[in-house]
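These are the structures, in structure tokens.
Throughout, read-outs are computed from the coordinates displayed, never taken from laboratory work. Nothing here was measured: the structure is a model prediction, and the numbers come from that model. Cβ atoms are built from the backbone, for glycine too; each structure is taken alone.
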Structure 1
Amino acid sequence: MNLAIIGYGKMGQLLERIAKQRGHKIVSIIDTHNVADFDSDAFRSASVAFEFTTPQTAVDNIKRAWEQNVKVVCGTTGWASALPSVLETLRSDGKSLFWASNFSVGVNIFWAINRKMARLMNRFAQYEVDIEEIHHIHKKDAPSGTAVTLAEVVADELSRKNGWTLSPQREHDKIEITAIRQGDVCGIHTIRYESHEDTITLTHEAKSREGFALGAVVAAEFMEDKEGYFTMDDLLQL
């Protein structure tokens with residue numbers, strides 16, 4: 001399959017390597033110095049483009065890819081507030097997008113487990129819940145998209161919670177997220193249910209970025225013969 005990469009940082013380079021290992025061809029790589037290449041025969045020849053850039057540029061990149069009739073697998077986080085309008089364009093113009101705040105199979109299983117856990121914990125109001133996420137110092141958004149998704153998954157099942165807030169801000173009806181940036185940590189997400197008597201903790205720790213990249217390449221393969229909007233729930237059937 002012909003693939004394009006938008007954003008050639010660490011993740012873009014890893015996507016290139018794993019895609020080639022799986023027998024795909026990278027026909028175009030677009031970064032800040034060559035954005036004019038969106039309007040090129042090489043980019044137009046791609047079946048799917050990976051978009052891993054910044055929250056400020058993601059929506060424009062998606063739309064520029066769509067203008068060339070290229071499907072998009074997007075892993076950029078921090079722009080979810082614009083997703084409804086992006087999906088309106090997708091439906092009206094017949095475009096295709098696969099978006100995930102985290103492409104790791106393990107993280108998506110972690111979310112599924114936490115949905116069931118929160119459903120159970122809804123009966124036990126004595127437990128307060130909070131989330132901590134740790135990432136490398138170069139991560140641009142805080143909290144992470146993974147932590148936000150986790151908070152939304154849990155809040156949907158806990159009647160005493162309505163959304164999330166970023167520490168040190170606190171609101172009794174919201175899940176507090178603490179975001180820590182240190183070293184070259186790939187990603188550690190921990191959720192705690194704490195009462196006066198005990199603490200229940202669930203943690204997911206990424207050992208490398210390869211799991212994220214592999215999931216994104218598998219998502220591109222999944223998208224090859226499909227149209228519309230898809231997420232990891234569609235891919236993994238969770």
Structure 2
Amino acid sequence: MKKIVNNIILLLVAVCLFSCEKDNYDAPDCTIQGRILDHNGNQLETEQGNGNMRIKMEELSWANGNDEVSVIPRYLNMKQDGSYVNNKWFTGEYRMTPIEGAFYPYPEEGDIVRIEGTVMKDFTVTPYLTIEWVKEPVLTADNYIEASVRFRRNAKDGAAMPDLSNGILCVSTNQYCGNNNKDGQLFNGTKTVTNDDEGTVIEFRTSMAVKYTGTIYWVRVGICCNDTYKKYNYTDIKTVTVN
């Protein structure tokens with residue numbers, strides 16, 4: 001009996017050692033980084049994280065050309081200035097596709113990118129709208145924040161232009177500012193924006209006076225189109241200091 005027990009123990013140890021050896025892969029150490037550019041070559045203003053858009057990653061080298069092998073996509077998050085970076089990828093060939101943003105759909109075939117070491121990859125998209133400041137955010141005498149913008153609709157051959165939906169004034173007490181990170185009390189709900197507002201001055205004002213002195217507020221305006229994802233195109237971010 002003792003001999004049988006010893007043999008079982010040796011067998012279990014051998015299995016454990018074999019399993020450890022088979023799972024001993026190097027950790028992913030490749031970096032993919034780049035920018036999302038608009039059709040004029042400017043970085044696209046987005047939100048921090050994946051709330052405004054993301055990049056779909058499909059590792060083609062994993063399937064090695066076998067259509068029966070299912071590849072589960074992974075996704076890259078964005079920085080709010082339209083850049084991205086991730087340093088935990090395995091070496092391989094990937095299909096990369098910007099998706100779910102406030103821009104005309106990127107070609108379904110995406111871009112094939114070989115990731116090895118550190119790779120830079122930019123994408124160019126056509127946003128639904130280009131928004132510019134008319135009056136940058138200012139603090140009024142009664143401690144409200146006011147700003148105004150105008151927008152231009154961008155066309156793309158072969159694609160229908162979505163209708164306008166609404167606009168928002170995003171005010172935040174930290175540098176991350178957008179529909180996913182704002183003080184909802186300072187701007188309640190949304191402001192109706194229509195196609196006819198193109199080229200006109202659209203004014204925004206906080207719903208209440210700002211409360212905190214000695215505070216920097218980060219401010220931007222977003223305007224949304226009525227497409228599938230209903231994401232916002234944005235201005236860049238400005239700051240307002242309350243002394």
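Laid out as a table, the results:
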{"quantity": "When distance in nm of label points 7 Å out along Cα→Cβ at positions 137 and 225 is computed for each of 1, 2, the largest belongs to", "calculated": "1"}
{"quantity": "When mean count of other Cβ atoms within 10 Å over residues 89-96 is computed for each of 1, 2, the largest belongs to", "calculated": "2"}
{"quantity": "Test item: percent of Cα pairs over 28 Å apart calculated as 34, pick one of 1, 2", "calculated": "1"}
{"quantity": "Which entry (1, 2) yields the derived value 0.65 for FRET efficiency 1/(1 + (r/R0)^6) of positions 81 and 217 (r between Cβ atoms, R0 = 30 Å, to 0.05)", "calculated": "1"}
{"quantity": "Among 1, 2, structure where helix-only ellipticity at 222 nm (-39500 (n - 2.57) for each DSSP H run of 4 or more, over all residues; to 500) as derived comes to -11000", "calculated": "1"}
{"quantity": "Comparison of 1, 2 by FRET efficiency 1/(1 + (r/R0)^6) of positions 33 and 121 (r between Cβ atoms, R0 = 25 Å, to 0.05) - largest value held by", "calculated": "2"}
